[in-house]
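Have a look at these structures, which come just after this line.
Just so it is clear, none of the values below were taken in a lab; they were calculated from the coordinates. The structure displayed is predicted, hence computed values, not measured ones. Cβ atoms are built from the backbone, for glycine too; each structure is taken alone.
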Structure I
Amino acid sequence: MTGAVETGAGVIQPGLYIDGGWQDASGAATLPVVDPATEEEIATVAAGTVADLDRAVAAARAAFAGFTATPVAARRAMLERIHALILERAEPLARALTREMGATISHARGAHVPLAAAHVRVAADLLTDYPFLTMRGTTAIVREPIGVCGLITPWNWPLYQITAKVAPALAAGCTVVLKPSELSPLSALLFAQIVHDSGVPRGVFNLVNGTGAAIGAAMAAHRDIDMISITGSNRAGVLVAQAAAPTVKRVTQELGGKSPNILLPDADLARAVPLGVMAAFRNVGQSCSAPTRMIVPRARLTEVEAIARATASAITVGDPADEATTMGPIANAAQHRRVAAMIATGIAEGATLLCGGPGRPPGHHRGYFVRPTIFTGVTSDMRIAQEEIFGPVLAIIPYDDIDEAVAIANDTVFGLGGHVQGADLDQARAVARRIRTGQVHLNHPEWDPHAPFGGYRHSGNGREYGAFGLEEYLETKAILGFA
């Protein structure tokens, strides 16, 4: 097969991982990997074909019967080995993320890698006492692995989303075929080597690089794949569901978002506004649950604007490999164009530009860099209040009373995340109950890897993380007269 390549993020195998080893693709096509900070190609990886996918699915199908019979304790030990290797190889993983999608090295080290490892740890821990068999009278309720799972992951949190799917699937006893994003495949290839080195049995884990149009669509339609889990755009989610329908396979989708952040009248603005701005801009705003609509009391709008502007001005945009940088580039050219177009749209719609705006930040003449941008005076009928931008663009929307704040929060086709800030916790809880989203954060709590994550409406269906994520990979069987 094509030899391993040095990308500045360690030595990486550029091929496909099928049936327990690295293999050549059946075709000669390759996919470029571009450093978003320089716009230079840093590597190429093999582009899998449908024939390669068929080989991977056949390997997963052949391995399923044996793997599903593996004792739970053995699966837990396997996941613990994967977890240990992620932590051991954290630095090359972080450097790969910085090179392939522009995550700042500090964010890659402090969030991307450790949070990805946490998904594996949680999956292992769940196997300590998860009730795969329970009794209701004389009937046994058995939870069994669904089968061969096709996993489609995005470019914005590459490693994190891989472990959020692979770890619970393996914990459940499923076998998997992973298609990582073709735009950020390096960390996925490093992860595949970790899986290999952990001793996962042949065929249990397979990786096929390729585009969504080629490999993703074929996975969705494949008759020998029992389930598809996709994290991606709404367009991709719809196409996958349509392709999967004839084979009646399970499809779980974690799609887009336009998450609200309601600042109640008693919120501590000195804390809530900076945290809200940075939550919206985390990962350069490229998070599906980013709280990109800050909904604030009209009477305190001027105060909010001043704090928000000061917070944004303190952001250091630059080389993501520099530890002093707090915001790197947008991850790829297409998304860079999208963010620029939406900033121009906000200006054209008449929103007030509080800071940022069109063009690259001063001193940046190449790379997919954008200015941290905040609009104020935004109304819910504007596109920048309705469409997912997926960049560091925040819309501040004023309200007159709490009922209006809730109405603004729910005035969207999405329903993935939400935030509420307020000193009166009872009031904050009551508002959180009224927001139609799959997850709500009160007063910027710590991340909880056991909390179920997923959306209402156009944000998808199904849940990830913790026990809820594990159960997406399980079927339910009733055995009557068992006792």
Structure II
Amino acid sequence: MLHTRQFYIDGQWVDPLDQGEANTLDVIDPSTASAFEKIALGSAADVDRAVAAARRAFPAYSETTIAQRIDLLQAILDVYRKRYDDMVHAISREMGAPLQYANDAQAWTGVAHLETMIRTLDTFEFESMKNGILIRKEAVGVCGLITPWNWPALQITTKVAPALAAGCTMVLKPSELAPLSGLIFAEILHEAGVPAGVFNLVNGEGRTVGEAMSCHPDIDMMSFTGSTRAGVQVAKAAADTVKRVHQELGGKSANLILEDADLKQAVMRGARACFDNSGQSCDAPTRMFVPRAREAEALTYAKEAAEALKVGPASAEGIDLGPVISEGQFDKIQRLIGVGIEEGATLVAGGAGRPDGLKDGYFVRPTVFGKVTPDMTIAREEIFGPVLSILAYDSEDDAIAMANDSLYGLAGYIQSGSIEHAREVARRLRTGTIYLNYADYNPDAPFGGFKQSGNGREYGEFGLEDFLEIKGVVGYEG
């Protein structure tokens, strides 16, 4: 039974300092819009306890050997595999991922990134010499980690694993909307033998626990994944203590279907990629650019792709898309679909309201808009739902200019019949990660964004680097 009314601090499950019923929160099943669990919400005082534990643990843990950290990460991976089914069902229930998707994608990313960090740590050079100077990379210190609800296992492992690999200690605040996977992860780390105080977890809301972490004088680094709006708040709260702030924020990723691409395949795969996870991925290809001369044909293919998807409860068989996470998110998506229609975009598929036959739960119809122009709200705002905007271009230069005309720069997608052509276009996009011809997900690729999509990088050696400080020892060679 999960410790839903407790926090994990200093190697044990502890009660919140304030145990009143007012300091609890219902966990909602988005497939039913009904509460199925309740968690405790922490306070600044609970954060103080967790940070103090992490600070005490830091001197000893930061001096552990690479071999010891590899053994620890391997033990975590072994227990994670043992608890895999628990993670799958928790993620599916709390954030609405269909069970098959939760198994094949959501929970799998935790395995993938633990394996990648073990491999990375085994070959990473923490010391090197340059002109008689010892260049040493050391743990940044005590880290505050804030993770989102849309990819719980992914985001927790891509912060906790590199922090442990670097020799850091930490306090994790999972999303209060999807907290159960975080509690399971804490149980995994406890069973794997993570030393007391190295990893701590406090559940709570951003305006209380998140803010207390961000401004805490004994936290050396904040690593935050979430909306750009919330990322700005974290950075402002952290500024007074001059701590490092790593941010992976919003996106409005462009998918450039070049003239030499197989249009039908490119459009249908691109639409499905946009709708995956019910559109709740920050790097989803939500802006599709197609040659103007073939715009009508592209809309036909996108409509076909959208209408082929089956939407339903996460636990049902044969479901492609589950619900979106919450009533607030559902209302936002519905509002933006309405704005798209009001501003003159052509509704090709889907639209407002729930799919037929679904009265309860936060279900959204996979929606495609055509005749979208770059100034429209749906081409500029991150919707975070299964809504695809298709824009036509007159030339390749025009397409690249429109793709780059965004506040965001998290991911980009390029489809071409020529890999050389795709590579050439990739150099011109101002975005952190680019996928050519729907390349497979790769946990070694750097992940993070340009512009208001954040700063810093996650995954593999790039994620490890972000949890390290650089020390130069001058005169080391005498």
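Listing for the model above:
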quantity	calculated
Structures I, II, by FRET efficiency 1/(1 + (r/R0)^6) of positions 155 and 171 (r between Cβ atoms, R0 = 25 Å, to 0.05): label with the highest value	II
Comparison of I, II - label where mean count of other Cβ atoms within 10 Å over residues 251-258 is highest	II
